[in-house]
Every structure is written in C-alpha cells, then in structure tokens.
Structure P
Amino acid sequence: METDREVIEVRAEEQLDTRRLEPWLRQHLPDAEGPFELAQFGGGHANLTYLIRFGKKEYVLRRPPFGPVAPSSHDMGREHTVLKNLWQAFPLAPRSYLICKDAKIIGASFHIMERRYGIVIRRELPEGYDWKEELNSRVGNMVIDVLAELHRVDPSDAGLGELGRPEGFVERQLSGWTRRWEAAKHDDLPVVWDIVLWLERGLPTGDQVSLLHNDYKLDNLLVSTDDPGRAVAVLDWDMCARGDPLVDLGHMLTFWGEPGDDERWIAAASMPTTYPGFPTRDEAIERYAAATGFDCGNVHWYQVFGAFKIAVILQQIYIRYLRGQTRDERFAAFGDRVAGLIDKARVLAKL
C-alpha cells in the first residue's frame, strides 16, 4: 500500500506461517503465479500489514496484531466488508478481494486487498519535496477535502446502507471507549473520570449521519509520490461505521497541531500541520463545514472526545507492551503520549 521506502523484512515477532499461507493464497487469489515473497510495511501501530508478491503481481495482507486484543477491535471482517464495496463510490478506498476467517492459516483472520502506490506523511514532512507554504497549504486542504468527500458519500450507493447502527452512535462510542480504558489502564487517573463525566453531560443529540472512517488522519492517507498534495488512497478501515460525521472531524483535529500548542500535545498526537502554510484548526473546520453543509457549532465536544479516544487507543497498545505481548520498542514511550492526551482533554474541557 506504500512505496518501497515503507517495506521492511518481516519483524521476528510478527512472522506468518507461510507453509499454510502460500497454498491458501494460490488457491484463492487470481494471478497467484510465479515465486512467492512476503515482506512487511513498517508503519502503523496496531493492525499488521504485509506485502504479498507472486512474481510481479502484488497484494496487501491485513491482520490484527499478535497477542490478546480488545474485544470488537481490529475487525478484519468489517474492514473487508467495507472495502469490497466502498471503492465503487469512493475511489480512494482500496478494494478488498477476499477474507479468510480460518485461524489455522496464520493464527488470526485476515483479508487480502489491492496495493496502491504512494507515500505516507507521518509526524514530519518527508525529505525530497519542496515544502513551502503553497505545497503545505495544498496538503492541509487535501486532508480536509478528502474527509468531506467521504462524508458526502451516500452509504447506500456504496453498498453499505446497513452498516452499523447510526442511532445512539455517539453514546455507544463514549461508553465503549470508557470500558476500553478501564480494561487497558495500568494506573488510576481520577481526571479520566472527570473527563468522561464532562463528555456524558454534554453528549450531542444531533441527527447528522454519514459514513465514518473512525481513525481519520494524515498518516492514514497515501499520497502521490509526484505530488504529495494529491491523495491516492485512504487506509485503515477496520473501525468504519455509519454515525455522526463530527466524530471523524474531532478525531482529525486532535492531530492538527498549531504553533503555540503545548509541546506534550504535539508529542502525543500530531500531523506536521505546525509548518507554515497549513490551515489552522478554525480554518479546517470552516472549510469542512462549507464542503459538507454540516452544522459544526458543537465541534468542541468532539475535540475533547477525540483526545480521550486516542488516549485509549494508545493505552491499549501500551498495555500490550507493558505485559510483554509485544516487544516493539516504538511503544515504550506511549505512556507519556497517553498522559499528554489526557491532559489535552482536561484542558479543552476546562477541568
């Protein structure tokens, strides 16, 4: 799904049983001819993504992380259902071809999807491009416009008119992420419950509904190697749902740093939007509202919820590291990032 700068040898603790996998793929995939090769995409922190080659033909394999995972998370069945349909109405969604739910093959369910080619922009702007204000502005506006484009898709046109339950979506999201925090925490942080109470008291009751990505941010986009201001794919769809579109907007804004933000917030979750030329958060909200027609008057609540939700996501990863369920040293500092996001939610809620 990314260019070869993202491709690495499979990590020792994330190997797949190719003795079972290769014959299964040859039996079920078209054009599965020629020598078989397996590599790994090195980015990402949760679901694992592998590059499958049969000669010159390439596919992408997605599976949950190794070890225990939170209930209802890392849903490959959901991701496959979304991506086998959505590409027809939203071309930036890669197409998924098939799913395997037989855990005997590689120890977990997985699905196989098309490969898209491009680069991922993470916390820093990648080398090799003329990062001036004009390009930065186009990248920032592109991120907003792609989200608006997704939210304008009619779920029925994408074959997803029955996906999830929009009614009560935000309430279920808040209660679900609160339960996940309780299951994944390693320290008692009383301020978390103050934040949850604040969120419960201000729970939105709007009736806006759209398809949601549910983890929308810049590093879940693949952009053109020739023009990083042009998206070629949106990645990581395992939490896709139908519900309140401002959940996606608040999530994105949590990563949308600005000059002058608390350094702990930027270290906790950030896109390279602090560079000159990127729109401000207020400008992003205004552009999104103009493109979608949605009422964004209560977006502040969604920003607090976004900080809380991302803190829980990182805590779920961090607790796996603390318990020895993963030895990936990238996760060693996640405790500080969780603390930074909890602090951000507290400050935004004025607690």
Structure Q
Amino acid sequence: MRIHHNDEHENACEKQCQNECHTHRRIPVCRELAYVTNSGSDDAPGHTVSVIDTKTDRVIDTIRVGAGPLGVAITPNGRRVYVTNTEEGTVSVIDTAAGMVIDTIPVGNAPIYAAVTPDGTRVYVTNYTDGTASVIDTETNTVTNTISVGNTPLGQAIGNTPFGTRNYVANLQENTVTVIDANPDSPAYNTIILTISVGTGPVELVMTPDGTTVYVTNVNDNTVSAIDTGTNSVTTIPVGVSPSGAGVGNTPFGVRAYITNEGSDEIYVIDADPTSPDFNTVVDVIAKNVGDSPSDVAFTADGLKAYVPNNLDNTESVIDTSTNKVISTIKVGVFPNLIAIGRVCGFTHHC
C-alpha cells in the first residue's frame, strides 16, 4: 500500500520495485480494481481512496485526494477515476495506470456524486448546496456546463434508455428525480426534460444494463422507487431500514439490484429482470456478516462478486452473488463511502 504525497516517496517506491522485480513481474498487466472513497471523520480525516484488487480482495494502494472524498466514478476504458471532494468543491482526477492524482477540477459547492456517460466523454457531478450539476469534459478536464436541478441533489444514474442517453438525478429534499437529456446530438442536450415524484428522501440511483429501469433508494420511508424509463411510471418496493446505497449487475441468477440498508445493516436483493415473474420484488435479504452501516454496492464485470463499503467499521464486505453470502471482509480507510469498479490496464509492476 502507498499514499501518493511527494516525490521522495515515489523514488523510494521505484527503488523497492527494482529490488523486487522478480515478484512484480507476476502481476497482470490488466486487472479489475475497486476504488473506495474514505470520507474520514473529525478525528481522523480521510482524504484517500483505497484501491482493491478484486482477484485477491486485498488493498493494493491508497491514493491521497482532496478533503472529504465521497463520489467516485471510473471511465469505461478504465484510464481515469473521478473523485468528488465534498469539503473543497473540487474533483480529483486519478490516472489509474500511474495510481496518482493528475488533475484537480473546481466545480460547485459540496460536490457529492459523480457519474460518467456511457461513451466516457463527460462526467456529471451533483453539487449539494448549489442545487446544480457540473458537466466535465473528460478530454480537457474542464467544466463545460452547469445545470440547475432540484433542491439538494445527490445520486445519479446515467445510461442509454429507450429515449436516448439520460441522466437521472435524485433531489433529497424535494422527493423528486430530475431527468437530464445527456445526448450531445439532441436539441435538448443538458436541459431538464422531466421531473418524477418518488419516495421520501431519495439518495442513490442505479440503472439496469438495458437502460429500462432506474432504482432509487428513499432513505426516509424505507422504500425503493423503480422508474420505468420508457413510461416514467413508478413502482414502490418496501425494503429495510434507511436504504441509502444501491448497485445493479448481471448475477448468476439474472439481473439483480442490491440495496444497502444502513439502519438495519442488511442488503435487500431485488429481481431487476423485466421478463421475470418476480420482477421488482425482493427475492433475498443478506444480513449475516454484513458490516456496520453499508453504504453502496458495485459489481465485478462478470457479476460474480459484489463489494459493499461499511461506513462505521471501516471495512468492505465482499459478497458471492451465487450464494448471496459475505465471503470476505477487507479493511480500508476511515468512513468508506462510495465505490466504483473497472478494468484497469498498464500495471507492469506495483510497489
């Protein structure tokens, strides 16, 4: 593990790598990595991102970013990770091959969540106190647009829906989801085209791989709102206490949405396959060995494992999606919050 903070450390790291090259040559050039933001506490500031190798389930790096990191998103090509620094009003850009911050982008006040478009050209960042979303061009790492959304925006879900590329944004204090046209070829590009009423206190959103359903966690009424992106109709699904985080993936049982309930330390599993007779119903509850205050979920590309940060015990739970059992617990930083997983290439050695 290393923390990138000065050149002296990098030089020492390089010498160590040269001395141990016989070991480092065995590390694959490409691998799937999980990036977890450590938001920290008053007594122990986080300011870091833990990097987990999903093959070994070990922390292989710790990267220093800005103050109060929270949101995290990885580009489809795995080359960049964008981290929101809530206490600084900035976004840190991590070069995944180098394992270090290469740029810092000023955005709005209290940036919370980051989401990358399917083509990897833009990152949308919700600014909690401004009621806006900043749009970042990933080629130049500059803000090209600022969109007024709802009151206290939090989570986002961007994807290709039946009506084109859309960004769904949760507005915590309005109990709504704002829909942004995120198709650069559309005449309505980066404008609000719809506002949908959901449950009380919407926090996080995830979109199914086929773009037909968006799941919204409603932290204040213990429900999930399932939005049909074709009709904009909403189905309400009861879950556990204080649902906050969500993830969706193609598991051995089909498409599933995992919902983290921070108040009851449980993960509810929703059947997210529209062709299934159990569509939009809870089909399992994972309670044993889940950490304290689970906050988010991300799946490996093959859907065989799900990773869950646990805010209050500084760990990451690893779930085998074929059994829905916790198979590993990984120690990370202080107050781990959100997570993103992607395939990263360019690691010829690691120190």
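Read-outs: derived from the displayed coordinates by stated rules, not from any lab. Everything quoted here is computed from the prediction, not taken from an experiment. Cβ atoms are built from the backbone, for glycine too; each structure is taken alone.
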Exercise. Relative contact order in percent (Cα under 8 Å, 6 or more apart) computed as 15: which structure among P, Q?
Worked result: Q
Exercise. Of structures P, Q, which gives 0.70 when FRET efficiency 1/(1 + (r/R0)^6) of positions 52 and 252 (r between Cβ atoms, R0 = 25 Å, to 0.05) is computed from the coordinates?
Worked result: Q
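For FRET efficiency 1/(1 + (r/R0)^6) of positions 60 and 308 (r between Cβ atoms, R0 = 25 Å, to 0.05), which of P, Q scores largest?
Q
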Problem set entry | At a computed -1500 (helix-only ellipticity at 222 nm (-39500 (n - 2.57) for each DSSP H run of 4 or more, over all residues; to 500)), which of P, Q | Q
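A value of -0.80, -0.95, -1.28 was derived for log10 I(q)/I(0) by the Debye sum over Cα atoms at q = 0.12, 0.13, 0.15 Å⁻¹; which structure in P, Q was it taken from? Working shown, then result.
Details: P: -0.90, -1.07, -1.46; Q: -0.80, -0.95, -1.28.
Checking each candidate, the match is Q.
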Exercise. Just checking, which of P, Q has the largest value of mean count of other Cβ atoms within 10 Å over residues 132-139?
Worked result: Q
